[in-house]
Structure 1
Amino acid sequence: MPEFGSLCLILSLIVAAWSLVACSLGALTRSRSLIRSGERGSLAVTTILSITSACLLMLFLRDRFDVEYVASYSSRAMPTLFKVTAFWGGHAGSLLLWVLVLSVFSAIVILQNQRQNRSLMPYVVATLSGITVFFLILLNFTSDPFERLGFTPADGKGLNPQLQTPLMAIHPPCLYLGYVGVAVPYAFAMAALMSGRVGDVWIRTTRRWTLFAWLFLGVGLLLGGYWAYIELGWGGYWAWDPVENAALMPWLTATAFLHSVMIQEKKRMLKIWNMSLIILTFCLSIFGTFLTRSGVISSVHAFAKSGVGTVLAVFLGIILTFSVTILTWRLPRLQSEGRLDSFVSRESSFLFNNLLLVGICFAVFWGTIFPVLSEAVRGVKITVGPPFFNTVNFPLALALLALTGLCPLIAWRRASAQHLMRVFLYPATGALAVFLLLLTFGMRDLSPLVAFTLCAFVLGTVIHEFYRGSRARQRATGESFPAAFAKLVGKNRRRYGGYTVHVGVVLILVGVVGSSFFRQETTFTLHRGESARAGPYTLRFEDTTSSSDENMDQFTAVLGVSRDGRPAAMLRPGRNFYKSFNQPSTEVDIYSTLREDLYLILIDFDPQTGLATFKSYLNPLVNWIWIGWMVIFLGTQVAVWPNPRERALLARARLIEERSIA
């Protein structure tokens, strides 16, 4: 089976290379037969890579430790779920997953566009096939997951204990869906530039693909943060780790792109900017892949140092050079057809929104690569920690939050003073009331005070927009308010789905501010039967338990938690010892409410004295972060739901573009 898997990898490279050549020649010669052949080749690559991936998965499930990759990341004692997870637990398997997802997306694009976008498709398929070829070269020549050992060990090393969690069955695939999903709008952008069809068609065609990639990058970030929160035992969820930053940066630029394309669609502006944003987003996705595999940064998320870092850096340079060259060539066709009429307009607010998002992205990028640059130039690695990122990005995030509330209410082209007074009266009044209420309850720290006030303002603007639109429809149609609300959202899914996403962003920021500025930490040592205080909670050390299996030894402390004299929960923090890795792992336990999390860690236990040392964190409002992401997911589903009006607009845009080219 390993030999068959290696053969499939070689075959997929040959077929992908043919797809690249056939579509490129087909585009140049306008040969339909070559283009169709290239498309069929891309579909065949999907089939071959699916078989290849099934082979690797079977090797894990059958404990084939004669394969180096299986021996490194699996063991007999591991549960089946973690053997499946081990597929992408190492460098070679994660690359195979990357290219498998890309091939599946390529196949979907081809099947979606059998009868439409035919002038773009040879360039789209050639671009996607070129990316596929690169990753298949890596798999065939530097990172073969089917490489055999010269002997067969009795057992494998097993998966890193910190990755032996069900979250790791979801988190990496979600991130890859986001990283790889960005390749589709990038391929259409390159197709638009190469074919000269630089109107709105490529944007409207790929809107759902962009939203899909943006959503799964966000879900990947959420799951990664939650994994860090419940697995790493430090009480936090975000540490500005380089690999965390690598996923955040393309999410930020994709967010900017999703906002700015609305200006191009409505006002025929920002064409160059939008092309630049999608190029930057894709380059940042490759940059993230480079960071995790190059060995230039240290991170719990990164793979071990490998030989592909330099190759990935060269590939990133080729993509950037090619993209900028094509963009520069087409600059005359990308001039804006509209202009900015007023500083106080929705167009201006979107532009400022974009500048802030890109500014945050640049700050994150600079803080991420600065240690690498300092080591290369001066020979000393200067660490850039959370204080830098928080100091630089928090004011930018507050400004962005304010614009999130302002943008939906400002009119297109030019907003009058009367209009601004009318639409901002209620949201601003509500925000002022929240500000005064927080002052009344004793909040004096300026940063959270401003942040919570802006959150109230944004929430007020969204509620006001939903109410105002529903009331207007109710008056016009005579429908009940619930019916008017449902039909308003149904007929304007993109707009009101976006507003729902804004609510999710507000909830996330409430959670971030609450858990960052009002966090409490306590360390205490107890004998059995003794109690300690952690904020409003009383924790009583009741007992210990232990168990063992062939994979690990488990030790757990049992604590009763009460609040105001009433029992609240039983928490069981512990320590696991993984035998194949010969290392311990912290197992936290959490008592969660909408108000706060009581986060408990067992630091040490002395069996001679019976003393146990614990650390607790009280994290206010932290669960609103996870709730906020659920609201974002809901809003995105509303925004991407098929809309007949959007299909009509896309058909009209195609007709206009055909006439302009003719």
Structure 2
Amino acid sequence: MSHGGCTVGEVGVAEALEEVVAALPGGGEVRRGQIEMAHAVEEVFADGGQLVVQAGTGVGKSMGYLVPAILSGRTTVIATATKALQDQLATKDLPFLRKHLGKPFEFAVLKGRANYLCLQKAVEIGEGDEQLVLDDVREDEYGAFGQELMRLLEWAKASRTGDRAELDFEPRPRAWAMLSVTARECPGAPKCPQGEACFAETAHQRAARADVIVVNTHLYAAHLATGGWLLPEHEAVVFDEAHALEDIASSAFGLELTEGRFTALARSIRAAAADEADAVQAAGWDLTNALERHRGERVHPAEFEALLIRASEVTRRAQAAVRQGEDDENKRTRIVKATTTLIEDIAAVQEATDGAVLWVEANGPPTLRLAPIDVAHLLADRLWDNVRTAVLTSATIPSNLPMRLGLPPTHTQLSVDSPFDYERQSLLYCATELPDPRKPEFEAATHAELQALITAAGGRTLALFTSWRAMRAAAEALAAKLPWRVLTQDALPKPALIQAFSTDETSCLFATMGFWQGVDVPGTALSLLVIDKLPFARPDEPLMQARRDRAGSAAFRLVDLPRAASLLAQGAGRLIRSTADHGVVAVLDPRLAVAGYRWDLINALPPMRRTKDRAEVERFLEGLVTAAS
């Protein structure tokens, strides 16, 4: 793909970008990298194929793909890995472009079916025999649980969308589950009495009329895994935050078995088939008890053969009983679909091959997970061969990502540098005097180092940890010693937490992997970004372990190192968010300075000035404090 000259079409895209950027609050100029990216996107939309764009922080990649996508006139799905970016597109970028681009277009946000309240379930609970569920906790007329259901039912009468995100309270998971359906159980609008009024169907219809459809990457991957019927037809797809696509696709093409699935089925059939409901519930309990002994371990189907056979048998009995005895045809159809999916998933676990990994989740309720080790062939068959145009973009693209995603050799790659002057605006510090992170004395040493750095920065710190335990230990050790507010990730919902951190300029925020991307805090509120350890996956993490086994002797180079480099760059990218920002990225893991693989990690980071001298870092930070005061 050549970018040497400018065609008439390219000039049109450049001019459109210039007009859009000029309309931004305070105005501005189009950045060279943004135009370069937009030209490349325009070409792939015109010619078809796949384009992979690594666009450094500050390039303005959302406008770089949105403008040419809209001007192309092709129906486009934008898939994002984080809710923060989805919200930015839906509430800021697309409304702004609709007003200022000069080309009429429609856009819509589409979510997974379980995000919308099911009107048919609301009718059944509000009017039918399932009124009895409201008595589950009887402290007063209905009990707290029943009152929450009633509150949801009242909300449904007034809501125009039925979207859970629009609630002014957070419902109990079980309460929402009783008033929503997943794709595993929904019979579809033609078979449902509420099909014409269905919130999920209305959202789908609205998306089908749109030129740009915003979804999360999990929904797009589920669309591929279920045969391509969850999303409206489209000619093009853009994966923003594309570095997350492999893991998301692996999850979507896999499955999970939990006690909750058996409990939900037992509850739904109890009125029609009590004995079968008891048997289904017992099968779920037995499986859970067996899984409990294998938390965090890879397992083999043979270890649970008898339990899986029993679970399949009782689920089939339940399905037969519902088909014969359930009077409500709509509920019967929904239950039959749910049981069919459960039976199929049990069979998939029983038939798991060497191409998949089976394990029990280490945290939360005991969950048996099955996932393909390699998604390249699945994406090649179901995505790249079936969509005309695909753009994959991120601030960090692992070197082997195209191979791991099964992209055809004809795909094109482009790297666009950040417009920020990292050499002048930032400093990369590695704490080489600290112990090796695998030694027991490392934790206490990091707390002392962190305290000194935060003191020099006058607060204003985002500290990113590779585990919840490390985050909590640091907060416990330092909160009372620092004169500034210390927020932790579990203190507030993410949007409220970022808002609190941004507005209280001297506060500190301690967070885990969920904050290594999708966090945008420009200005003096974030002057110091600390990373406790290099973000290598745990040696015993089952899916990564299986990928290493498949890669053999090259596992570290092909599996671990590219992932760690991408995550490290994502985390470091939280610091400099505008041309006015200045600050320090401090990595407390001395391996960044001494390990043989260090340059693979350093070269993935922005080109910051580097130092091992803490005194230099403290002088730099103290200068920022003086300038801000």
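FYI, it's all coordinate maths here, none of it is from the lab. This is a predicted model, so every value here is computed, not measured. Cβ atoms are built from the backbone, for glycine too; each structure is taken alone.
FRET efficiency 1/(1 + (r/R0)^6) of positions 205 and 261 (r between Cβ atoms, R0 = 30 Å, to 0.05) was computed and gave 1.00; which structure, 1, 2, did it come from? Before the final figure, lay out each step's value.
Numbers: 1: 1.00; 2: 0.55.
Among 1, 2, the structure yielding 1.00 for FRET efficiency 1/(1 + (r/R0)^6) of positions 205 and 261 (r between Cβ atoms, R0 = 30 Å, to 0.05) is 1.
Assign the value -22000, calculated as helix-only ellipticity at 222 nm (-39500 (n - 2.57) for each DSSP H run of 4 or more, over all residues; to 500), to the correct structure from 1, 2. Working shown, then result.
Details: 1: -22000; 2: -13500.
That value comes from structure 1.
Of the structures labelled 1, 2, one was used to calculate mean projected area of the Cα convex hull in nm², giving 30.0. Name it. Walk me through the numbers on the way to the answer.
Values: 1: 34.1; 2: 30.0.
Answer by label: 2.
Going by FRET efficiency 1/(1 + (r/R0)^6) of positions 149 and 213 (r between Cβ atoms, R0 = 30 Å, to 0.05), which of structures 1, 2 comes out largest?
Values: 1: 0.20; 2: 0.40.
Ranking 1, 2 on FRET efficiency 1/(1 + (r/R0)^6) of positions 149 and 213 (r between Cβ atoms, R0 = 30 Å, to 0.05), first place is 2.
Using the calculated result 2.7 for distance in nm of label points 7 Å out along Cα→Cβ at positions 253 and 589, pick out the matching structure from 1, 2. Could you put the intermediate results ahead of the total?
On the way: 1: 4.6; 2: 2.7.
The read-out was computed on structure 2.
Compute distance in nm of label points 7 Å out along Cα→Cβ at positions 325 and 509 for each of 1, 2 and report the one that scores greatest. Provide the component values of the computation, followed by the final result.
Details: 1: 4.3; 2: 5.3.
Largest calculated value belongs to 2.
Using relative contact order in percent (Cα under 8 Å, 6 or more apart) for the comparison, can you identify which of 1, 2 gives the largest number?
Details: 1: 10; 2: 16.
Ranking 1, 2 on relative contact order in percent (Cα under 8 Å, 6 or more apart), first place is 2.
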